[in-house]
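Next up: the structures, one after another.
Computed from the coordinates by the stated procedures, all read-outs in this text should not be read as laboratory data. Since the structure is predicted, the reported quantities are computational estimates derived from the model, not experimental observations. Cβ atoms are built from the backbone, for glycine too; each structure is taken alone.
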Structure 1
Amino acid sequence: MLTLLTRYVSVGVINTLIHWITFALGFSLLHLNQMLSNILAFIIAVTFSFFANAKWTFRTHTGLARYLAFTLFMGLLALTIGFLADKINCPPILTLITFSSTSLIIGFLFSNFVVFRNKS
């Protein structure tokens with residue numbers, strides 16, 4: 001389990017960089033609100049995360065059902081955090097920190113026990 005978590009965190013560091021850069025571009029350059037910036041950043045970063053974790057972390061096959069389960073679950077998390085951040089006028093950096101830390105913990109558990117669970 002520790003090896004899986006270490007790999008997941010490693011992918012998560014790269015995923016977080018992708019997410020944060022995309023969020024910043026959406027919020028600052030495209031003038032999107034936090035919810036839209038967060039969901040755009042999520043879509044780009046989650047695709048990388050899904051394939052990297054399937055291949056390197058969990059060493060399992062990918063498939064449309066797994067991709068959709070992972071993407072929809074994590075997307076709902078991103079949307080919810082972005083929506084709440086907009087409602088309480090949360091600073092963008094706090095939105096990013098909150099999403100990154102929450103998605104690391106919840107995402108690992110969901111990935112390990114649902115999305116990439118080996119059925120054998």
Structure 2
Amino acid sequence: MARRDLSGAVDFAVLERMTGGDDGVTEEVLGLFVQQAALWSPLLDVRDDGWRDAVHTLRGAAAGIGADALAQACQAAEAAEKPAAPPLLERVRDHLEAALADVAAFRHELMLRGLRG
């Protein structure tokens with residue numbers, strides 16, 4: 001994976017502005033995003049009482065790294081009534097998967113930069 005593998009699911013310029021371009025801080029924030037995704041993604045199911053909390057938390061995490069499509073999908077799911085939520089939660093999962101792929105590629109690029117010196 002490398003920068004060329006980025007799909008555009010995450011606008012890393014947003015994150016780099018927030019971190020001041022500090023690769024260490026950027027890596028830390030991306031690591032936290034991955035942890036949040038792992039923690040909350042199992043709850044993206046209306047059969048789980050925490051599904052609305054999960055999309056709310058993921059929405060904030062997504063906005064913080066520049067994953068606008070994911071943040072918007074989360075917002076739509078969070079606002080939905082429970083019967084309408086399942087397809088919206090599927091959309092959240094799809095956007096989360098794309099964002100995580102971009103994060104993995106970007107983190108790989110950060111690692112390579114660190115090796116180069």
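Structure above, values below:
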| quantity | calculated |
| --- | --- |
| Answer label among 1, 2 for the case where relative contact order in percent (Cα under 8 Å, 6 or more apart), calculated from the coordinates, equals 39 | 2 |
| Among 1, 2, structure where distance in nm of label points 7 Å out along Cα→Cβ at positions 22 and 54 as derived comes to 1.6 | 1 |
| Mean count of other Cβ atoms within 10 Å over residues 14-21 - structure with the largest value, from 1, 2 | 1 |
| Distance in nm of label points 7 Å out along Cα→Cβ at positions 30 and 102 from the coordinates reads 2.1; which among 1, 2 | 1 |
